[in-house]
1. Tell me which structure, out of 1, 2, gives 4.6 once distance in nm of label points 7 Å out along Cα→Cβ at positions 31 and 95 is calculated.
2. Suppose P(r) over Cα pairs in 10 Å bins from 0, in percent, for residues 55-126 alone works out to 17, 45, 29, 8, 0; of 1, 2, which structure was it derived from?
3. Quick check: 3.2 is what I get for distance in nm of label points 7 Å out along Cα→Cβ at positions 23 and 135, calculated from one of 1, 2. Which structure matches?
4. Who wins on Cα Rg over 2.2 N^0.38 Å among 1, 2, i.e. which is largest?
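Each value in this text was obtained by applying a stated rule to the coordinates, not by laboratory testing. Being a predicted model, the structure only gives us computed values, none of them experimental. Cβ atoms are built from the backbone, for glycine too; each structure is taken alone.
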Structure 1
Amino acid sequence: MVYHLLPDSDSRIDQFADDLAAARASSYPLLFAVYRLAQPEGEAELLLLDALATSVGYNALGSGWVEVPRRMAAKILTQIIGSELAYPEQVVPRDRATDLATRFLALFPKGARYYTNGAISGDFAVYDLQGAELLGWRSLSAAPFDNGIVALGSERIAMLWAEDAP
């Protein structure tokens, strides 16, 4: 089945991408991809997540995607924006990382769903929708470490992802 991921011309996207790149200028860049969904109704969510991942050169995870609540997505986003994965060294001040994570989430209305590949590092535990703690992760990339969030709304899908090496 083919899923149509269309360009998204929302002006907030380009501004967010510029601000994110500027904030992370002293470290590796994060992958940020956003698409409008063509005919979003009735498409299987995991297949949409895989379509996005493969469109940016990553591997599909199929049933390996883990849905997390919005508050957990915010923590993961703040962590990957503000720190390195392999060495939890701060590269963006916490307040700035939190602001950027909030702006990413603002691209999605209430009711959007959030997915990750598991838990890598950070100063907090990661929990799925059922409250189970996530231990470990499934890589999307060839990097030793990768982690991030894919957000799925009714009309848009976006990925903010980090790859790091030890």
Structure 2
Amino acid sequence: MTIDITTLDELDRRILNALQTDASQTNTELAAQVHVSPPTCLRRVKQLTENGVISRQVAIVDPDKVGARLSAIVEITLDVQAAERMAQFEQLATNEEAVMQCYRVAPGPDFVLIIQVADMPAYHALAHRLFATHANVRNVKTYFSTFRSKFDTRIAV
């Protein structure tokens, strides 16, 4: 069964909003926050997970605290945009640990990547691996973040 936004009820929305703020809380704490019994809450979270509404729960790590201080937004334009060539580059990008997000976009460049690395030498090594040695990459335009004023993972539900 696939759930879409129209099949989520108010309780589902409260659970999702609470988990997006703090997924580390216990089921009992979550149940109290969303005003239902713990068994009901557990059943709902399980249903939301099984139906793919909750795709995973993660810890968000501060990049500065782990030495990944350089953020870059990279636009990639390929020479050949045939489906198999797009998929080939996409696979290469998604296999790279420093690529945090990979988007196919239109119009404009073919891909936008969000990259997090330690420093400029690490970026140059990544650029060599991912862009310079890939024959189908025509253009790379990189924007380096000088300050991040907002970062959020929550989706309004």
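1. 2
2. Working through the options, I get structure 2.
3. Matching structure: 1.
4. Greatest value across 1, 2: structure 2.
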